[in-house]
Structure P
Amino acid sequence: MGGRFLSIGECMVELSQAGNGLLRKGFAGDTFNTAWYAHACLPSDWSVDYFTAVGDDPMSEEMLAFMADAGIGTSYVRRIRGRTPGLYLINLKDGERTFSYWRDSSAARQLAVDADRLREAIEASDVIYFSGITLAILSHDGVETLLSELRRAKALGKLVVFDPNLRPRLWQSLDTMHATISEGARASTLVMPSFDDEAAHFGDPSISATIRRYRQLGAAMVVVKDGPNGVTIGTAAGETLVDAEAVQTVVDTTSAGDSFNGGFLAEYLQSKDPIAAARFAVKIAARVISEHGALVAPEKLVTATAE
C-alpha cells in the first residue's frame with residue numbers, strides 16, 4: 001500500500017567542480033536530495049512531492065522542469081515574483097566538501113508565508129520530512145507557521161521526520177538554533193541527526209546522549225548517523241548499532257546523510273523494520289559518496305543495493 005511523501009525545504013542551484021577550472025551546474029539541497037533518493041528507492045505506488053518557493057526567473061523554470069523530469073511533484077511549489085533560487089558552490093579536497101553560499105534573496109525563505117497552501121500539502125501527505133536548514137532560512141513567523149502545521153500532522157498520526165542538520169552560520173545565535181531545533185524535534189516522530197554535529201553544537205558526549213535528548217523531546221525513534229562508525233537506532237526498546245558499508249574510495253561526501261535518510265525512509269515505509277532500513281540505507285550512502293555530486297542516478301543505486 002503506497003502513500004505520499006512530502007519534503008519541505010530549499011532546493012538551490014549547485015555549482016560543482018568539473019575540472020580544468022570549469023564548473024558544472026545542477027540543482028540540489030538537503031531536503032530535495034532526500035526527496036530524490038526516497039523517490040529512487042520507493043515503489044511506484046508512492047508519490048514524492050517537494051514543497052518550496054521559487055522565483056519567476058529562467059533558473060526557477062529550469063529547476064521546476066528538473067524536478068518534474070525526476071518524477072518529483074511540484075504542484076505545491078509557490079511562485080514569488082522578483083525572487084530567484086539560492087546558489088551554492090562545492091569545494092572539494094580529498095573527498096571532503098566545503099560550501100560557499102549565495103542565498104540571501106532565495107525565494108525559499110518565503111515557503112511558509114502561505115499557511116493555507118502549506119496545510120493543504122501536509123494534509124495530503126502521509127510522511128512529512130524537513131530539516132534544521134528548512135527552519136534556519138525562515139523568518140520567526142515562518143518557523144512558527146511550519147512548526148504549528150507539523151505538530152498538527154504529528155497529532156493526527158502522520159510520520160513527521162526531522163534531520164536537525166545543524167549549520168550554525170545560518171542562525172542568528174547558537175541559543176536560537178538550540179531552541180528552534182528542539183522545537184523541531186518536539187514536532188517530529190522520527191529524528192535523524194548526525195553525531196558529529198550534535199557533539200560539536202549541543203555538546204553531547206555520546207550517541208546515547210543524543211538519542212536520550214531527542215527522545216525526551218518527544219521523538220519515538222532517533223536514528224543517529226556517525227559516518228564510518230555506523231548508525232545507531234534508538235527507541236523505547238533500546239539501541240541498535242548497524243555497521244556502515246565499507247567504501248574503497250571516497251569521491252565526494254556531498255549528500256551522504258541526505259541519501260541515507262532517503263534510503264532509510266523508503267525501506268522503512270515498506271518494511272516497518274528500522275534495522276533493515278538502516279542496512280539498506282548504508283548501501284545507498286556508500287554508493288553516493290563513491291560518485292561526484294549530490295544526486296546520483298537511480299540506476300547506480302539499484303546496482304548498489306543488489307551487491
Structure Q
Amino acid sequence: MTLPKLGVALLAAIALAGGLVFWAPTQVLNALASSNTHTVSQGASYGPGERQLVDVYRPRRAAPRGGWPVVVFFYGGSWTRGERADFAFVGEALASRGILTMVADYRLYPEVRYPEFLKDSATAVAWALTHADRLGGNPQRVFVMGHSAGAYNAAMLALDPRWLKAAGRSPRELAGFIGLAGPYDFLPIENPDAKPVFFHPDYPPGTQPLEHASRGAPRSFLGAATSDKLVNPQRNTQALATKLQSLGVPVTLKFYERASHMTMIGAFGAPLRWLVPVLDDVTAFVNGPPG
C-alpha cells in the first residue's frame with residue numbers, strides 16, 4: 001500500500017470508528033479493494049422493480065466440489081438509504097475467501113414501509129437459491145447475511161418462515177444466518193429515521209426477530225461491537241444468541257472490543273481488517289460443518 005493510500009485508509013478508519021457518516025468512507029474502501037480476487041456481474045434482476053437488483057461477485061479461485069458457498073448480503077441504513085454499489089468491498093472481501101457473494105438492493109422508505117423490504121429480500125434469496133448452481137455456487141450452502149438494518153432483514157428471513165414461503169422457499173433451505181450489529185428486539189423505536197418505517201407508535205405485530213426464534217432456525221453467526229452506541233449489543237445480539245442456544249440452535253457468538261457499529265462492516269475492507277477479525281470469523285463460519 002502506498003503512503004497516500006495508507007493516509008486515506010487511516011482517515012476512513014477514523015471516520016468509521018467515530019461513528020461518523022458511513023457512506024463516504026465506503027467509497028474509500030471500494031477504491032482500495034482488490035480487483036484481482038473476483039469477477040463481478042452488476043445489476044442482475046431478481047424482480048421487476050428498479051431496486052430489485054443484485055451484484056454477483058464470483059471468486060477467481062477454482063470452485064470446490066459442489067460449488068462455492070454462497071452469501072446473500074443485505075446492507076444497513078435504517079431502511080431509508082443505501083446502495084449495493086456502496087458495498088463492493090464486502091463482495092470483494094468474501095469472494096477473495098472463496099465465497100460466491102450477492103449484494104442485494106431492496107426498496108427503502110419512503111417508497112415502502114415494513115414489510116415490503118422483507119418481501120424484496122426474500123425474493124432476492126429465492127433468486128440466489130434458484131441460480132446458485134448456474135453461477136458456480138452450491139445451492140445446498142446458501143447463507144443469508146446482513147449488517148445493521150440489513151441484519152434485521154436477514155434475521156427475519158432466517159427466523160420467520162412467512163417471508164421465504166411467500167417467495168416459494170423455506171428457511172430450512174438456508175445453510176446459515178450471519179447477523180452483524182443487528183437490531184432484533186428494538187421496540188419502542190428510538191431512531192427517528194426508523195420510526196415511520198414501522199408505523200411508530202402503531203407497530204404491526206410480529207416485527208421483532210427475537211420472537212420468531214425456534215428450534216428450526218438455521219445455524220447462526222451473531223457478531224457485534226462490545227460498545228455499540230447505535231444498537232444495544234446485549235439487548236439484541238446477546239439476547240438472540242441466548243434464545244437460539246436455549247432452543248438447541250448452533251450459534252457462534254462474537255463480541256469485538258475494538259469495533260464500532262460502523263466498523264463491524266467496515267472491517268471487511270482491506271485497509272481496516274486489522275481492527276477486528278470479523279472477515280476471518282465469518283469465513284470460518286461459512287466453511288464450518290453444517291449445523
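Values quoted throughout were computed directly from the atomic coordinates according to the rules given, and no laboratory measurement underlies them. Since we're looking at a predicted model, the values are computed, not measured. Cβ atoms are built from the backbone, for glycine too; each structure is taken alone.
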Quiz item: Hey, mean count of other Cβ atoms within 10 Å over residues 84-91 derived from one of P, Q reads 23.4; which structure?
Solution: Q
Exercise. Output the label of whichever structure in P, Q has the greatest value of distance in nm of label points 7 Å out along Cα→Cβ at positions 212 and 244.
Key: P
Quiz prompt | Origin of the value 1.0, where distance in nm of label points 7 Å out along Cα→Cβ at positions 76 and 156 was derived from one of P, Q | solution = P
Exercise. Can you spot which of P, Q the value -8500 was calculated from, given it is helix-only ellipticity at 222 nm (-39500 (n - 2.57) for each DSSP H run of 4 or more, over all residues; to 500)?
Key: Q
Practice problem: For distance in nm of label points 7 Å out along Cα→Cβ at positions 132 and 276, find whichever of P, Q sits highest and give me its label. | Solution: P
Quiz item: Looking at structures P, Q, which one was percent of Cα pairs over 25 Å apart, for residues 52-179 alone calculated from, given that it came out as 17?
Solution: Q
Quiz item: Once percent of Cα pairs over 16 Å apart, for residues 172-227 alone is calculated for every structure in P, Q, which label goes with the largest value?
Solution: Q
